[in-house]
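Each structure below appears as structure tokens.
Read the figures in this text as sums done on the coordinates, not as results from a lab. Only a predicted model underlies this, so the values are computations on that prediction, with no experimental measurement involved. Cβ atoms are built from the backbone, for glycine too; each structure is taken alone.
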Structure I
Amino acid sequence: MRTIKQEYYFPGLIALMFVLWGVDLILYSGSFEYTNSNIAGEIFSSWAVTVFAVNFLMATRLKWVERIFGGLDKMYMIHRRAGIIGFTLLVLHFIIVPRDPVFTIGKPMGFYALILITAGIVLSITPLFKRILKYRKWLNFHKLMGLFYILGIAHALNVPSLTIELPVVRTYVFGMAFIGIAAWFYKAFLYSFFNRKKEYSVMHLQRFENDVIEIILKPRNKKLNFEAGQFAFFSFKGISKQEQHPFTISNHPAEDNLRITVKALGDYTSAIQTSLKKGTQTKVLGPFGRFNYKYGRYKKQLWLAGGIGITPFLSFIRDIDQEYSVNLVWSINNSRDANYHDEIINLTTNKTNVKYRLNDSEKTGHFTIDRMYRSIDLTNYSVFICGPEVMRESFIKQLLQKGVSIRDIHYEDFGFR
């Protein structure tokens with residue numbers, strides 16, 4: 001299934017809105033007196049309604065929505081940028097749309113909706129506020145965005161507007177508004193009912209020297225069904241009452257237990273390093289993600305891992321069959337980071353179709369595509385990348401220079417985690 005990427009998502013919405021407005025304005029024969037300012041201001045508000053509606057839909061984490069956007073990680077990236085764009089569109093609407101001297105109840109509704117949405121966006125994206133506010137308080141305030149959105153829609157229904165006069169635009173805009181409100185209601189009030197967390201307990205812990213801990217969890221009742229490369233959200237009793245974090249599952253999907261590997265990168269993951277104990281009750285929500293070698297167009301594949309980004313490939317190696325031909329390159333800073341080197345050697349010994357290379361940057365410098373594929377055509381390869389953003393962007397640039405199509409480059413962007 002083709003997915004919607006952010007480089008197509010926003011231009012697509014813009015183009016669609018121009019088409020709808022163009023058709024309606026050409027056919028319009030009503031008596032509403034409008035100016036170019038009316039058109040521009042209301043087009044901005046139409047975009048804003050649509051962008052926020054799709055944002056609420058993405059927040060539901062529904063599987064079919066995740067498939068459309070190519071995975072929860074990609075969806076979160078679009079969601080974050082769309083929030084800023086939607087807010088900008090609202091401000092432009094407020095500045096440009098002409099002021100009607102006649103008072104209606106919709107006017108103060110629109111003003112307060114803009115103020116509240118502004119506050120919500122600032123609290124959501126500003127690192128300072130995200131650090132100051134406790135996670136649960138931040139999340140609860142973020143949930144109020146749906147109420148602010150409803151106030152904005154009520155404003156649109158209670159002021160004279162050109163949008164109301166245009167049948168195609170009206171149907172589209174208020175149809176999207178309904179979808180957005182329904183999605184927000186589902187996420188705020190029904191999500192936990194339809195998405196029960198699986199209960200696990202910590203069975204085994206292995207702490208490595210490089211601030212990394214491996215956790216094996218056993219199911220207390222029903223096990224989680226997942227595909228190779230997917231991740232889930234984990235909350236550990238005693239570590240945090242409400243906070244949950246996503247971690248990739250690195251064992252074979254057929255196994256009952258779950259294995260995750262956590263690197264200390266913040267307060268929550270550092271607390272896991274020091275405080276997690278055997279027997280700790282754990283709740284698991286998922287699975288999520290579309291990072292899966294089976295979605296590649298070609299059986300010839302190149303897997304590029306960096307640091308802790310090796311985890312999905314540990315599951316890939318266990319799952320892959322002989323019809324695939326794979327080169328796996330794991331780049332690490334130094335030998336202390338090679339926690340799974342011996343395991344991969346053992347796994348690939350029995351997988352003759354998987355060739356493995358460990359690149360120790362301290363000894364040999366950073367890995368480059370040309371170092372391994374200087375004279376080899378990669379245009380018929382599917383490439384999967386998981387690792388730090390700087391590494392990923394560097395590899396993507398090198399691959400594009402080698403003629404690899406962007407549609408054949410798959411990556412997991414775990415910057416949202």
Structure II
Amino acid sequence: MTKAWANLAAILAIWLIGGACQRSTTPKSGKDPGREASKLPPRAVKTVKPNPQKLVRTTVALGALHAHDRATLSAKVAGRVKEILVDVGSQVKAGDLLAQIDPRDYELKVQQAEAALAQARVRVGLAVAGQDDQIETEKISSVQEAKAVLDEAKANYDRIAKLQAERIISQAEVETAASTYGVALNRYQNTINEARERQAVVVQRRAELMIARQQLADSAVRASFDGAIQDRRANLGEYLTVGAPVVTLVGMNPLRLRTEVAERDVPKIRLGQEFHFFVEGDTNAYRGTISRISPAINEENRMLIVEADIPNPGWLHPGSFVRSEILIPESAPALTVPLPAILSFAGIEKVFIVRDGKALERQVSVGDRSKNWVEILSGITAEDRVILNPGNLRTGQPLSLDSAN
């Protein structure tokens with residue numbers, strides 16, 4: 001215990017001696033640094049006035065490239081895959097044949113529908129083949145026959161009724177003629193209705209033929225727009241049901257850039273604004289203009305979706321991560337000084353200005369910067385003259401001025 005107290009006393013003594021030595025070696029001149037600097041010889045410096053200039057601000061938004069159009073092309077008719085002409089990455093044009101379902105069954109349906117239509121056309125007195133299915137009902141042979149019988153019965157009835165008025169024939173003969181005329185009239189009406197029904201059958205058969213031909217055409221799966229095959233979903237020989245996916249087609253040019261803007265920056269966003277964007281893994285910088293803005297902010301992440309159509313030079317891909325810098329022109333000019341006028345130390349930015357022929361240090365707040373200039377937010381005014389390359393200049397040091405502008 002005695003030894004421990006001895007060690008503690010020794011440490012305390014060393015600390016007191018060191019402190020005394022430090023205090024004894026600290027200068028107590030009490031001299032003003034500015035006054036000391038004023039005794040230095042004048043230093044030749046170049047000065048400039050801060051330059052007001054309109055800056056273009058940027059707001060950063062993250063997003064991705066998307067295919068402008070994307071569609072999963074499916075089988076419109078059932079059948080076995082007879083041929084597939086594309087694979088992943090294939091470039092296609094609108095209307096190109098992508099896959100073929102065995103068309104034989106649908107070719108037979110077309111022939112069957114054509115035969116049924118021909119039969120229906122003949123029954124109404126039309127030629128076997130032809131595109132015009134319209135015919136006047138009165139020109140159908142069965143209608144003409146019924147009309148002739150009706151006319152004859154009417155004429156016979158009129159003649160007998162006239163003779164009966166002259167009391168030449170009996171009432172029974174008149175009634176027989178009237179009955180015959182009524183039967184002929186009903187038969188004529190029935191014949192008209194049958195003829196119209198046959199005409200409707202012709203229209204129905206024509207529609208069935210069109211459906212059969214459409215099914216035959218749908219057995220060929222074709223590209224609906226220019227693009228590339230993203231995914232092949234069917235295989236040769238596979239039996240597909242109606243609606244079964246065959247390939248996924250994506251439009252590659254232009255691409256759709258979709259990005260999200262923070263809510264605080266939404267008031268600055270306008271249609272037609274330019275922006276630069278950078279794709280992950282690509283050193284190139286690309287340009288675009290905003291073409292679409294969502295009308296509402298997403299309530300979950302407080303972001304606004306904006307879109308642009310981007311021409312594809314050939315190597316951009318849907319799904320790529322994108323960092324966008326939207327350009328926002330400022331209405332009021334900003335104060336800037338050349339980059340060599342700024343001194344930085346421990347995170348503090350400062351400049352030297354000229355005041356009464358001497359150097360005066362000023363701490364400043366800076367904003368945007370380029371390779372040539374730095375924006376000054378506070379600390380100096382547009383009337384101050386800023387010293388270039390101040391180096392180890394001291395406040396109060398006399399100056400020999402050489403204006404750069």
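General observations
- Structures compared: I, II; top value of mean count of other Cβ atoms within 10 Å over residues 156-163, i.e. the largest, recorded for I.
- Of the structures I, II, the one that 14 was derived from, the read-out being relative contact order in percent (Cα under 8 Å, 6 or more apart): I
- Structure with the greatest value (metric distance in nm of label points 7 Å out along Cα→Cβ at positions 124 and 180, set I, II): II
- Label whose coordinates, when semi-axes √(5λ) of the Cα gyration tensor in Å, for residues 300-347 alone is calculated, return 36, 18, 16 (choices I, II): II
- Label whose coordinates, when distance in nm of label points 7 Å out along Cα→Cβ at positions 260 and 324 is calculated, return 1.3 (choices I, II): II
- When FRET efficiency 1/(1 + (r/R0)^6) of positions 308 and 380 (r between Cβ atoms, R0 = 35 Å, to 0.05) is worked out for each of I, II, structure I gives the greatest result.
- Structure from which -10500 was derived, helix-only ellipticity at 222 nm (-39500 (n - 2.57) for each DSSP H run of 4 or more, over all residues; to 500), options I, II: II
- Per mean count of other Cβ atoms within 10 Å over residues 44-51, the highest-valued of structures I, II: I
- Read-out distance in nm of label points 7 Å out along Cα→Cβ at positions 236 and 292, computed value 2.9, structure in I, II: I
- Origin of the derived value 0.35 (FRET efficiency 1/(1 + (r/R0)^6) of positions 148 and 340 (r between Cβ atoms, R0 = 41 Å, to 0.05); candidates I, II): I
- Which entry (I, II) yields the derived value 24.7, 79 for Rg and Dmax of the Cα atoms in Å: I
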